[in-house]
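These are the structures, in structure tokens.
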Structure I
Amino acid sequence: MLNTDNNYLKYWRVVRFWVKAKHNLSTPELEMILFLYSEEYFNKTKFREFEELMSWDVNRFSSLLRDGWIKVWRKKSGKHATLYELSYKGKRVVSTIYKKLSGEEIAESANVNPLFRFDATYMQKIYRNSIKKMNDFIKQQRHLSQ
């Protein structure tokens, strides 16, 4: 018997595309942010450990730091290495992803969703249609559960 109660990843591809477009992230950057979400504090060694699984990008750490996805928690002091943490911005984007995967609708307004702008690319328009279908499905599920 198929258990559809835990069908969180059904719209993962749509949510991932939307997050990447909205926040101008690459897939490896998003995956790193998702990994770091459960790491309270980390050093560059821990970062590089997970990064080994990704395509090589010498600037990934500095880009995430510069763009405000990660931040310094404690500067290097004596024998203690610099520690970092996911920034508020990073934590918020992961929290939003979980909310969307748990059944919160994605906004269909061009003001907050780049996929709904008039100058959207062909692929963005394809994903826009998927977002509309996903939102309709969520509304239907919500209606059925009442």
Structure II
Amino acid sequence: MVKRIILIVAIAMIAFSGVALAADTASVNVSATVVGACKFINKGGVLPFGNLDPSVAGDVNNLSATQPTFWCTKNASYTIADTGGAHDAGTTHRMIGATNSELIPYTITFSALGSGQGRDTTLSMNISGQVLYADFKNASADSYSDTVTLSITP
């Protein structure tokens, strides 16, 4: 009986040893797109001109602007633009007096184009400005201000 079982197992092993198992493969394509993005980190900037003294002839340049900072996706080209301010006339920025509504023109300049360096790299705009002596020498005594809105697009 034991010999018979061994014989049956041996025959079964010989019979199944010729059976080939078929394997197959499939492909899965994987993709993603990193989008160009730019975001302001520090959204508040200050461009103080200080005291405009008509008794001292000369233009006043801003020397201590607080810079808005931002980041952009690595290698994404960006453009920064401004609204012209709340009191602009065409391309002329103007500050308005708090009590007299007089206007004093000024210029604001900044780095408007560049290329992102990635989320972990903070970028600055290098803002500066100027008020010409001719534009404030006959202005009324008052506090003057303006708000310029900046936008950044990748």
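Points worth noting:
- At a computed 2.6 (distance in nm of label points 7 Å out along Cα→Cβ at positions 68 and 132), which of I, II: II
- Among candidates I, II, the computation of log10 I(q)/I(0) by the Debye sum over Cα atoms at q = 0.09, 0.14, 0.16 Å⁻¹ that gave -0.36, -0.77, -0.93 used structure I.
- Across the set I, II, distance in nm of label points 7 Å out along Cα→Cβ at positions 60 and 92 reaches its highest value in structure I.
- Given -16000 for helix-only ellipticity at 222 nm (-39500 (n - 2.57) for each DSSP H run of 4 or more, over all residues; to 500), calculated: source structure among I, II: I
- Origin of the derived value 19.0 (mean count of other Cβ atoms within 10 Å over residues 28-35; candidates I, II): I
No lab work stands behind these numbers, since they all come straight from the coordinates. All values reported here derive from a predicted model rather than from experimental measurement. Cβ atoms are built from the backbone, for glycine too; each structure is taken alone.
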